[in-house]
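Each reported figure results from applying straightforward, stated rules to the coordinates on display, with no laboratory input. Just so we're clear, the structure is a prediction, and the values are computed from it rather than from any experiment. Cβ atoms are built from the backbone, for glycine too; each structure is taken alone.
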Structure 1
Amino acid sequence: MQNYLIKNITVVNEGISAVKDVLVKNGRIEKIADSIQPAFPVTEINGTGKHLLPGAIDDQVHFREPGLTHKATIYTESKAAVAGGVTSFMEMPNTVPPVFTQELLENKYQIGAQTSLANYSFFMGTSNDNAEEALKVNARKRDICGIKIFMGSSTGGLLVDNYLTLNRIFENSEVLIATHCEDEKIIKNNLERIKKEKGTLEPADHARIRDENGCYESSFSAIQLAKRYETRLHILHISTEKELILFTNILPLADKRITSEVCVHHLHFTSEDYATLGNRIKCNPAIKTPNNREALWKALLDDRLDVIATDHAPHTLEEKGYYRDANGILREATDSSYEKSHAGLPLVQHSVLMMLKYVQEGRITIEKVVEKMSHAVATCFQIEQRGFIREGYWADLVIVDMNTTTTVTPQNILFKCGWSPLEDTTFPAAITHTFINGHLVYGNGVWDESQQGQRLLFNR
């Protein structure tokens, strides 16, 4: 395996940024020091003027394999992740078939081992009648990231609304439970009422249908269950100001039993963007009014929100109600409608750049970005030897140039779906190198796909 010496680079780690040399040997971080002179051959990389970050760990992605590979595959989306500085991901169970058995779960791990360029883990799925099967992951705590429960609207039978099932899983799970929290009854009532008022629905109605109350009531219910049984609960994609009262910053993250995630699109877009982006930013939970975005930022910075992720959820342009014309320009299809458009955004290639934009604007520090996208995810899930730039840890590393720009274009999008709601956006930074387990997978636009990522392990 090739060894590397990264010279004179600003290492961002555990709240400190300092110029260091970093030696990578046999896939791990061998040494961090002011100056290193290795006694063995290395490939040297000049890091002057650049930043070295621990690779981002995305705790919520939908890579669509198996069964929905016209949208995405583990290979295509992991490649996009690597190009964007995401070195590890945890993928969701709403594939076809849904991951309702241990056998189906292990099949996904086999696909990951064969095709994923990034490190990987997969959630166990739940339904109203598979509690016994789902809880078998208790015997596999070290190599399964957690159990996923859709406590709101979903597809493929993944909605769990039977309280006997919920109680059984919350009472008996020995692994982290991650929840999608939206109240199905509130959503249906809102949909019926607004449709009756308007007749034809439009994208901006999404935030009214999937409103703050629907999110709050479901999150509140999940937290009540977790407190009753002292369950380790992680609530995904918090999108409302109202929910923030449910979370605390009093305890250190490692001591929290209830944690939360915010997604980059809820920090970036608001309901005002439906006017220009329409169904391209339709997602669940919905992107909401500007006051919600501002409240999410405040809670992120004061540590009520614990981690940043993407909820990367690709659909084809046709499924979103769009097409590209002969000149490659994105157009809305004549038969496009809010109700037919699928919900979800492809984001994993640009999440780190999105947050670095806010670093450059002074809204958040680069140290805080690293904390929320790497350190905190590793701590929250108890990931073994990743998420930090520490001697002995796996060398999942990203080099960032903050003195250049990256413009999102159809030509450089790596998602299989081939589009992004961020097209034509220019970010004031660039990902130049990404190391996975010490292997330089991506460097200055050159790919080396000779090695796959590894299965994540957990200290439980």
Structure 2
Amino acid sequence: MTRQRVLFVTTDPLTEAMPGPAIRAWQLASQLASHHEVKLVSSVACTRSHPDMEVGVADGAAVAALCDWMTMVVGPGSLIDRYPCIESSDKPVVVDIYDPYHLENLAGQSRSVEETDAVVRRLNGIVNKDLARGDFFLCASERQRDFWLGSLTALGRVNARTHEGDEGLSRLVAVVPFGVPATPPVRVGSGLDTVLPKGSRRWPIVLWGGGVYDWFDPLTLLRAVHSLREELPGIFLVFMGMGHPNPQIPEMAVATELRQLAADLGMGPDAVAFNRSWVPFEERGAVLLDADIGATTNLDHLEARFSFRTRMLDYLWAGLPTVATAGDVLSELVAAEGVGVAVAPGDVAAVADGLRQMATSPPGTDAVRAVAARFHWDRVVAPLLEYCDDPWRANDRLVMGTSALGTRRPVLPGLGASRTASRTASSGARLASGIARGFARVRRAT
């Protein structure tokens, strides 16, 4: 194994408070740093440090300089659009497409159809740049993998070259789920002390574990908690974050709707808390340990089917039972394992029933954490670590560029190029001959 120089990029802040994509970059890069030389950079902000790798902020010029240093790069969706130097590089490129953000933006509640269409078209173009250039792609589930293989097929990346010797295309797209630490959460920080009403015990405490975004449905959860207040007078709902720690992402319309609905229902600070500031990364464990039930509800939306709800993994990590909207892979998992309840979208009564069940007959903490153990970071990183140990260029990119009819590129020795140059040239000749025969058949048919 050759020790690689890995540039790891995130487009979210590496600060005290980190959103899911930044946490994922931090954890995966940390795992790689035990084996390779890693530099993790944010395009937004960085206040963190790490004993095993360099961490910092890098603008486009800094990334261009790092392109000369690196032997390979790992980055999120939009990597190629942001950094033209990476697109033109002949070095291996890993694109982490675990977050299909173009689907999220179809749920633009505060935008007109025309505005949403313009946004999604632009994002589709950005996504396609990543899919055209990447040598290896990471996604979060087998369902996502099917989705991304379809997208890659539409762009011509599923072809005879990528298929040859890799019929399952595991060298093109691999499943690397979001993960959780191998050690259980501990109490660091004040937990929920600052948001719980003073002088009275609250039970059950229902936790919404992340931000409030337009493709979610916190309104149904709020109504369900309201419906239980007579039966469970101590029930209390906490929204862990109302916005996003990335200053480039504004608070969304549904957050305003949520506060207004709480006022309309007469749910004040004795019933619900809206935590405006994002909980620091190292202190989220105390918040989770103070809760009794984790909850996440979403709209009946395309985004939900291909999502991978990172907040649900945090619930599992803390041993919390979960009430979630059905339809995504993690809600199906918690229901199948008996550590949570999955309900139909928008069904207030079903959410209330699920909360009641998880409060009065919860699964054991050990059973919940046993499910979480499948997602320990040191386990889920395996396909990426295998790639970094012996990186390769995708066969179609290695030989012909972005498409099968693109500009020829030279074979790069020592990067998983399993075919000789002569065999590659022979394959190219066969491909050109096949195309010529195809055109001839078309001419005869017309």
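Please state which of the structures 1, 2 yields -12000 when helix-only ellipticity at 222 nm (-39500 (n - 2.57) for each DSSP H run of 4 or more, over all residues; to 500) is computed from it. The structure behind it is 2. When FRET efficiency 1/(1 + (r/R0)^6) of positions 150 and 326 (r between Cβ atoms, R0 = 30 Å, to 0.05) is calculated, the result is 0.15; to which of the structures 1, 2 does this value belong? The value was obtained from structure 1. When P(r) over Cα pairs in 5 Å bins from 0, in percent, for residues 166-341 alone is computed for each of 1, 2, which one produces 1, 8, 15, 18, 18, 14, 10, 8, 4, 2, 1, 0? The structure behind it is 1. Out of 1, 2, which structure matches 23.9, 87 when Rg and Dmax of the Cα atoms in Å is calculated? Only one of 1, 2 returns 23.9, 87 for Rg and Dmax of the Cα atoms in Å, namely 2. Looking at distance in nm of label points 7 Å out along Cα→Cβ at positions 262 and 302, point out which structure of 1, 2 has the largest value. The structure with the largest value is 2. Tell me which structure, out of 1, 2, gives 0.50 once FRET efficiency 1/(1 + (r/R0)^6) of positions 62 and 334 (r between Cβ atoms, R0 = 41 Å, to 0.05) is calculated. The structure behind it is 2.
Structures compared: 1, 2; top value of mean count of other Cβ atoms within 10 Å over residues 38-45, i.e. the largest, recorded for 2. With relative contact order in percent (Cα under 8 Å, 6 or more apart) as the yardstick, tell me which of 1, 2 scores highest. When relative contact order in percent (Cα under 8 Å, 6 or more apart) is calculated for 1, 2, structure 1 comes out on top. Quick one: mean count of other Cβ atoms within 10 Å over residues 134-141 came out at 17.0 when computed from one of 1, 2, so which one is it? Only one of 1, 2 returns 17.0 for mean count of other Cβ atoms within 10 Å over residues 134-141, namely 1.
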